[in-house]
Structure 1
Amino acid sequence: MKAYVVGGAVRDAMLGLPVQDRDHVVVGATPEQMLALGYTPVGKDFPVFLHPRTHEEYALARTERKTAPGYKGFVFHTDGEVSLEEDLARRDLTINAMAQDEDGSICDPFNGRQDIQDRIFRHVSAAFAEDPVRILRLARFAARFSVAPHDFTVAPETNALMRQMVEAGEVDALVPERVWQELSRGLMEARPSRMFEVLRDCGALARLIPELDVLWGVPQPPKHHPEIDTGVHVMLVVDYAASRSYPLTVRFAALMHDLGKGATPASEWPRHHGHEQTGVQLVEEVCRRLKVPTECRDLAIMAARDHGNISRALELRPNTIVALLERSDAFRKPQRFLELLRASECDSFGRADLPGTRFPQYHYLAGALAAAQRVKAGEIAQGYAGQPQKIALAIRDARIDAVRAYMAGAKA
């Protein structure tokens, strides 16, 4: 029986990154032996155990066989005769197919160390094609290991294999929850645009989020968008959100905010009148299909609907601002409204050759909300007991007056 550190821990150490988790593979052991040594079983599909002291994961060396479509269609085989090399051969990428002995020596049967030096994602074997989740994982790694100009690139043969997988319908077998899990993790990486670039290059994005994929090649007015291409713009917006360390809700809203432009008739390019409302419908469809969590869905819908209004905030009338606050449910959920402003900030600065410096709309609308919140709705309601419609109108009028007074002071 012998244990090795495997996978991400070995890879990250070679990349000079902090090692978050250490996974181990055990060669020459049986489940009974692991139990006798005090390890706790946790694996459902194959034997995985927790170390009795460190609680790190130890998995028995295993092989696998594809038996059905999708990422769950596998049968695993473990026994004391499975070698370390056989276990590593079933892994996805060469950079993840290395193991480290207790003395620090590296087992690298597929030249993962060289691919790390060359910054290349390369599949270990044709078995890569048996699990469509590997496409999503590779794309997420591209977003994570991104330090321009030294980004990892996908080996041509690996990209070709992924395209074959897409064409064979393997991506279509992915369950929505797993797709969202990988996409959301990729959005939280250093440069999310790299994930979507990889998914586009192999054709997977067109199957997973066609509403996003069609944005590339759709022009925008060059006066406001030096990058012109809507798809390029959206990637700049998402990367800006990542550069500011904004939460997942804001990053997803940044990704979804311009979907409506993909549905604008070509005869109306580069103008996109009415794309906001169209975008709301498309965002709702994407979120329904991928089973996106409520907090991400709601902010994305609001960003699609109102990012244009927020960008024009300094030109809006008091009643229009109050309507925006009401529509966004800002009085009940003020923190979410501030996240909406952050998503709109990302849209403003996600443009070629336009570094983010100042977004006055954020403080302006945050101040308007604060002014409107100071209206004592309860006191107003007491003056119209039993008249709900008059109460609502009186509260709204008071909020408009408060915002008008705030605007006068802010612009003085």
Structure 2
Amino acid sequence: MSDSPAPLADPHIAFDPAEGRRDIVVLGSTGSIGTQAIDLVLRNPDRFRVTALAASGGRVALLAEQARRLRVRTVAVAKPDAVPALREALKEQYGAEPLPEILAGPDAATELAASDCHTVLNGITGSIGLAPTLAALKAGRTLALANKESLIVGGPLVKALAKPGQIIPVDSEHAALFQSLAAGTRADIRKLVVTASGGPFRGRTRAELADVTPQDALAHPTWAMGPVITVNSATLVNKGLEVIEAHLLYDIPFDRIEVVVHPQSYVHSMVEFTDGSTLCQATPPDMRGPIAIGIGWPERVPDAAPAFDWTKASSWEFFPLDTEAFPSVGLARHVGELGDTAPAVFNAANEECVDAFLAGRLPFNGIMDTVTEVVAEHGTPGEGTSLTVSDVLEAETWARARARELAVKATAEARA
């Protein structure tokens, strides 16, 4: 293990339960995580109060409805051109009542992340969540982190700002590890086991994946998520990102973090201890449970999500990962060990390739083939340098441009 004083996410930190209601800022409120978080808040008005919402601006009617139901102080959108439509939608919701403050632009979510509150729930998708993550940590807020990309692309930056235990993970896998780790000390940990559903293509060979369509990839067997995360689950890139995230959150070396396929998605991850025992966290697939841990810890929220009916028979299966058909986890380990800007390059190239796949410009196997080539061209980061936000942005810009070039080339070759 490294010499860091404590993991970024540590269930042993002595959190003080907030008196009264916790004030929460929700970033990415109209997405999958945001909408489920709001459902949880509305069902527990005595425990939580949302003070501000941020979204991209693509679903202004929903955002306005959320603002009115939650009676927030501020609403933010990343797209300035969405403001007129948002204002009209708010007027329809509020009638003659005063409207909430409106912020707009690429820095609006970052401004909200530093605002007065107890917890910031970062449910933004993609590496654009990095600046809000850093702002929340710098302001001393508890960070309920669903935006794994910000930790992955800016790992050293996040670790430099975060106090021990300041981050509470919201990914189902990392919320599971977080809870399981509470059963022992760091010295007791032998390894972390991250579970993967296997996605819609579990059991297929690489050759059988050549002609799958975006519709096939979006048909996840157990989880309902946004399109990018769903495709990442189909390629298992999501699991590769989670391996890097586990390493950064819990300060466990990569060679002690394993991935196992569990199709039912009941066991969300496991911790193996040095005495041979393994503790798992298990619930039916539902993100409201991890969200409740993120915004409520160290207290639990009653009936946050469904529980198992133990009177009914069920089977839980576990399989080894097929690294030939799904090379993404191995590549993620590689870039995680390289560190510096390598994870940012991996993530940015993947985001571009997923967009190309969903638009029909790149075959499914072309996603990882292209990402692998971009990572190889990026090479090994310089030794002894201090990572900056500018370094991350520059690396991402290059990786996105190069991924687009290679995707166009692959499409042209396929049509020739």
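Nothing in this text is a laboratory measurement; each read-out follows from the coordinates by a stated rule. What you see is a predicted model; the values in this text were computed from it and never measured. Cβ atoms are built from the backbone, for glycine too; each structure is taken alone.
Some points to look at:
- Computed 20.6 for mean count of other Cβ atoms within 10 Å over residues 201-208 - originating structure among 1, 2: 1
- Comparing mean count of other Cβ atoms within 10 Å over residues 161-168 across structures 1, 2, the highest value is found for 2.
- Answer label among 1, 2 for the case where FRET efficiency 1/(1 + (r/R0)^6) of positions 41 and 81 (r between Cβ atoms, R0 = 30 Å, to 0.05), calculated from the coordinates, equals 0.90: 1
- Cα extents along the principal axes in Å derived as 61, 56, 52 - corresponding label from 1, 2: 2
- Taking relative contact order in percent (Cα under 8 Å, 6 or more apart) as the criterion, the top structure among 1, 2 is 2, with the largest value.
- Here mean count of other Cβ atoms within 10 Å over residues 137-144 was derived from just one of the structures 1, 2, and that gives 21.1; the source is 2.
- When distance in nm of label points 7 Å out along Cα→Cβ at positions 217 and 345 is calculated for each of the structures 1, 2, the largest result comes from 1.
- Label whose coordinates, when helix-only ellipticity at 222 nm (-39500 (n - 2.57) for each DSSP H run of 4 or more, over all residues; to 500) is calculated, return -15000 (choices 1, 2): 1
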